[in-house]
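Nothing in this text is a laboratory measurement; each read-out follows from the coordinates by a stated rule. This structure is a prediction, so every number in the text was calculated from the model and none was measured. Cβ atoms are built from the backbone, for glycine too; each structure is taken alone.
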Structure P
C-alpha cells in the first residue's frame, strides 16, 4: 500500500467536461469572435487556458495571450454542471491515505468545486496552475505534491486520465494509475474503469 494518493482533477476526480466546454466556447466567442467546435475543445481539456490559447493563436505574441488568459478568468463558470466522478470521494476517504490534487487548473477553482461538493476535507494540498514552472508531463508538479505531503515519490501513486499524467508519474518516480471509464487498456500503467476498483490495484491479491 502506498503512503500517499495524488489525483488529477478534471476528467479524473471531477467530471467537469461539460462545464469546461461551455466556458471555453463562450470565452472564445465573446473575446475572440471564434466559434470553436465542441469536439476540438474536448480533445484539449487537459490543457490550461494558456495552453489552449497557444494552440488556437499560433501567430500571436506571448504578451497578447497572457492578456487574454487574464480576461478569461472574469467569465462566469457553470459550477452547476460539474459533478464528482462516481465513487471518487468515497474511495479517497476509505483509503485513509494522505492525499493531494495535481492539476493544470486554478487552485481557487478546484477549491470551490470541492467545497460545494462538501469534500474539501479530503486533500491535504492542491498543486494547481501557477504553482510550478513546468506543467505535466514534466515531473515538477508531482514532486511539489510529494514534498508538501512529506512522502518520497516512490511511496506515492498518481491517478490520471491522460497520457501526460502517466508520463509525469514515471518521470517523477511516482506509480501511475490510468483512469479509463471507456475501458481502454495500457501497457505502461494499471488501468481502472471506476474508482471503486482502485483499492485492489493498490493492494494486489
Structure Q
C-alpha cells in the first residue's frame, strides 16, 4: 500500500491509546466491534486464532485492502468494519493528522532519511510535521506544555519533533529543560542552546 504493515499498525495503536486524538473514539469502537466478530469465528479458541485477536482486530480495522487480505488469508466469515472516512484514515492515502500529506507520503519521507516507525508515528500524528521537514529554525523547550507549533513562543517539547520538523541543514534552538530522550538525528542539522544549559539523554 505504500506504508509498511507494521508502521500502519503502530499508527493505529497510537491513536487507539491517545486519549485526546479526534479519531480515538471511532477507532476504539471499530477495533472492539472487530474483535468481538473475530471471537465468533469458527476457528477461534485455544490452539486457534485466539492468540491473534488483538493484532487481527487492528489489521481488520485499518483499510479495505488490508481487511480483504486478512479475510482471505485466514478464511474468516464474519462481517468486519473499517475505521470510516474518505479516504480511509489509516490507509496509505489517509491523512491521520489532516496536514494535507498522506500517510504514505510521510512514511516515504521518513524512510528516505533512515527514520524508524517511531519517527513515522511522531510525524503522522502531528499536523505541523510532514516527514520531510519544512521549518528553519525550529524551537524546542522540554518544559513547554501549551499548543506546540515549533515556534519561539510555542515550541515543540521533544527534540525528535524538532528533528523531523526542521529542513535539512537547518537549526534547532533548544531553549530549556531536561529530556531523557535519545533522539534519532535523521539529517544534517545544527542544535544550539541559546538561553543556557540544557540536558538531553539519561547521562
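Quick notes on this one:
- Structures P, Q were shown, and mean count of other Cβ atoms within 10 Å over residues 7-14 at 21.2 was computed from Q.
- Computed 56 for percent of Cα pairs over 20 Å apart - originating structure among P, Q: P
- Structure responsible for 14, with relative contact order in percent (Cα under 8 Å, 6 or more apart) calculated and labels P, Q on offer: Q
- Read-out mean count of other Cβ atoms within 10 Å over residues 63-70, computed value 16.8, structure in P, Q: Q
- For 22.0 (mean count of other Cβ atoms within 10 Å over residues 159-166, calculated) the corresponding structure among P, Q: P
- When mean count of other Cβ atoms within 10 Å over residues 47-54 is computed for each of P, Q, the largest belongs to: P
- The maximum of distance in nm of label points 7 Å out along Cα→Cβ at positions 15 and 183 over structures P, Q, that is, the highest value, falls on Q.
- Computed 16.3, 54 for Rg and Dmax of the Cα atoms in Å, for residues 71-166 alone - originating structure among P, Q: Q
- For 1.07 (Rg/Rh (Cα atoms, Kirkwood Rh), for residues 79-118 alone, calculated) the corresponding structure among P, Q: Q
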